[in-house]
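Computed from the coordinates by the stated procedures, all read-outs in this text should not be read as laboratory data. The structure displayed is predicted, hence computed values, not measured ones. Cβ atoms are built from the backbone, for glycine too; each structure is taken alone.
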Structure I
Amino acid sequence: MSVSCDQPGLIPVEVAKKQISDLVSSVVQTEKLQIIQSLGRVLAQDVYSKINVPGFDNSAMDGYAFKWQDLKDLKTLSLVGKSFAGNSYLKPLQPGECVRIMTGAAMPEGADTVMMQENALVDGERISFSKIPEKGNDVRLAGESIKQNSLVLSKGKRISASDVGLLSSLGFDEVSIYRALKVAVFSTGDELLRTGDEYQSHKIYDGNRPAIIALLTKLQCEVIDFGIVPDDKESLRSIFKQADEQADCVITSGGVSVGEADFVKQILAELGQIDFWKIAIKPGKPLAFGRLPNSIFFGLPGNPVSAFVTFNQIAADAIKQMAGEQVTAPYTLQAICDEGLKKQPGRADYQRGYCFVNEAGQLHVRSTGAQGSGIFSSFSNSNCYIVLERERGRVAEGETVSVQLFDHTLT
């Protein structure tokens, strides 16, 4: 962690992520939440099923339930009752008997096979079938989906909508989750305007902070918004101290390039251990990372696309790890590029693209237009990153490229 911005060479993205991962730790405090409120939060313990699923042998079809050997021996069975979901046939089947059964209904005692109603030949109370099924046909056995005491969800999993349904179906009404990560956010610069302010020439609206807050909200973080801080040493020192005292992580944008915002660098050097890096990533490159007395710090680039991409590609994994989530590598696909792309070797390039499947079923991708680090509109019509490897050069039309589909935090 001794590499600084004025030293030659760029740190590969994967190296930067590994060094950051080695230095951050997860929150340990937990809380109990109702299942319906747990969406997007991170499990703090493994979850084991309290029951079998299904809880009893039941029918997978509307049809007739019987003992397979009886049908094989007798060919015709006697209809003696019905079994509905929630209203089972309670008597044991006698030799040669069958019951009408609905999907999900419990199998009667003595029955081991179901034949769907479309194959039944009905003559009053006498039932035969157009064919003899295999033994156990269309029967869902108790525990065949989930066995009692088996692991269903692992510690560190971020709870999805399907997980909410799964946990509820197993009878859980609450779950243990890690407390929400607290993240302080502010932008620095006298040139910044707040949204809603009257426009002034030579100034710009702050889009970085709202975008970062939106990304953090998608990650279920508790955001502490300190707004825009002017380029004033005492104001910056005061905000940095407050942010460090209140948050697990502090994120700023701007002021991390060489020669920029000396006040920021001076204050960070006073308060903690901070490294200013050059990352081999485009858009982006300058990144500040380090540790304050009580928190982790990320200083993102000031250009809006650079801030967004470096957050998504570098900071997000650290934030997930701090929140207790088991972090996995992004899923990458191969696609045919429909146009030539500019690229110089030396930095991994995360261009914004639109990925689609053509009429022949092939995955294709095209650029969403100008890729400048200040052109935030490049994200508006995109659904993926076109990931061009660090040492790769210009891409010709028709070449295969790697694409990384946007996850839920970017859509």
Structure II
Amino acid sequence: MIDLKLLRDDPEALRASQRARGEDPGAVDALLAADESRREAVGRADTLRAEQRQLGKKIGQARGDERTELLVYGKELAAQVKAAEAAQAEADEGLTAAQRALPNLVIDGVPAGGEDDYVVLEHVGTPREFDFPVRDHVELLESLGGLDSERGAKVAGARFYFLTGIGAQLQLALLTMAMNKAIAAGFTMMIPPVLVKPEIMEGTGFLGAHAAEVYRLRDDDLYLVGTSEVPLAGYHSGEILDLSAGPKRYAGWSTCFRREAGSYGKDTRGIIRVHQFDKIEMFSYCPPDDAEAEHQRLLGWEREMLAAVDVPYRVIDTAAGDLGASAARKFDCEGWVPSQGRYRELSSTSNCTTFQARRLNVRYRDGDGRNQVVATLNGTLATTRWIVAILENHQRPDGSVTVPAQLRPFLGQDVLTPV
């Protein structure tokens, strides 16, 4: 949710942000109009209520005909107050709707444009040259006895799967390694609910343009989360935090659910784009002035995990039009996938500034003891999709796979061999 002070002080910054996202700058003007209407409605209601209080005092002191006249006017004034309060309530709703329709203000320097307008910031590692035919992750997993997509579709439908045997072990080992790294970095581990109330899903910004991607349980009025960012953002909703000792950092291990609406025909093979997967997600609450530095810290922890699995990757600065509503800036780490000959997203980290916290009413006390809105940030530390890059980059001519050194203690194997 956009800070109304920013709106009033610098609406052109918000218009520029909308243009960078490829969205309508007129939404800013609609919000300005809604803000003005609401202020006028509040002013009128306050004026009438003040007059009503004064009239009450006069009635208490009046006698005879004067009292009768004042009582008659009092009824008229009460009707005006009621109408003014109804108009104020309507203006409040209009302002909230206009405010929620506007995505976050992008940070200066974010590339303008859409999905293909990202900027590559860095390449890390060199893609391996193979002297044998490269197998994709599906071939490798199936030969290792680690994946059953056919029965996954039989049980749950397209884009569902069973990780079996070593596939299940590999995911658990990967996420356990990520969990240990998060704990070592000072994160509090969390296993959050994967069902949340509408106000929490709405508060994190996932019920706007991308609402079609979210699973909803209408009978219970709950939503299945696509990332533990959602329950972790709601964890402190309505609270005032003590950040005197530094940011509050949580790492959520959860199953995630995405409808993948609009992606029909894309990545239907394997476990790259599926309806259900597991993930460890970092989440930070910090003062807004520290948010950009915290964003770099989250990116640094993602880099450490990628180094641990020894996968070549690149870091991109995502273009404004490819940001979600809540993100002011997002960095993606894309791992090299040999069978596709290209980089694919493995992790991302977003700075949501105060956008989510303002919706969820999460604040902190600053050095002067005043309550201020916090900034929230998130970042993926590991997810099921990483198995794709690990297997393909470390495959051997006979279909076996070398396990990255840092992953071996968690998996208990140095080499995975076909069954």
Next on the checklist: Looking just at FRET efficiency 1/(1 + (r/R0)^6) of positions 120 and 296 (r between Cβ atoms, R0 = 41 Å, to 0.05), which of the labels I, II belongs to the structure with the highest value?
Outcome noted: II
Checklist entry - Upon calculation of P(r) over Cα pairs in 20 Å bins from 0, in percent from the atomic coordinates, which of the structures I, II produces 23, 48, 20, 7, 2, 0? => result II
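Comparing distance in nm of label points 7 Å out along Cα→Cβ at positions 64 and 392 across I, II, which structure shows the greatest value? Please report the intermediate quantities before stating the final value.
Numbers: I: 6.2; II: 9.6.
Largest calculated value belongs to II.
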Checklist outcome for this item: helix-only ellipticity at 222 nm (-39500 (n - 2.57) for each DSSP H run of 4 or more, over all residues; to 500), calculated, reads -5500; among I, II the input was structure I
Checklist entry - So relative contact order in percent (Cα under 8 Å, 6 or more apart), computed for just one structure, reads 20; which one of I, II is that? => result II
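By the measure distance in nm of label points 7 Å out along Cα→Cβ at positions 48 and 352, tell me the structure among I, II with the highest figure. Could the numbers behind the result be given before it?
Values: I: 4.9; II: 3.8.
Once distance in nm of label points 7 Å out along Cα→Cβ at positions 48 and 352 is tallied for I, II, the winner is I.
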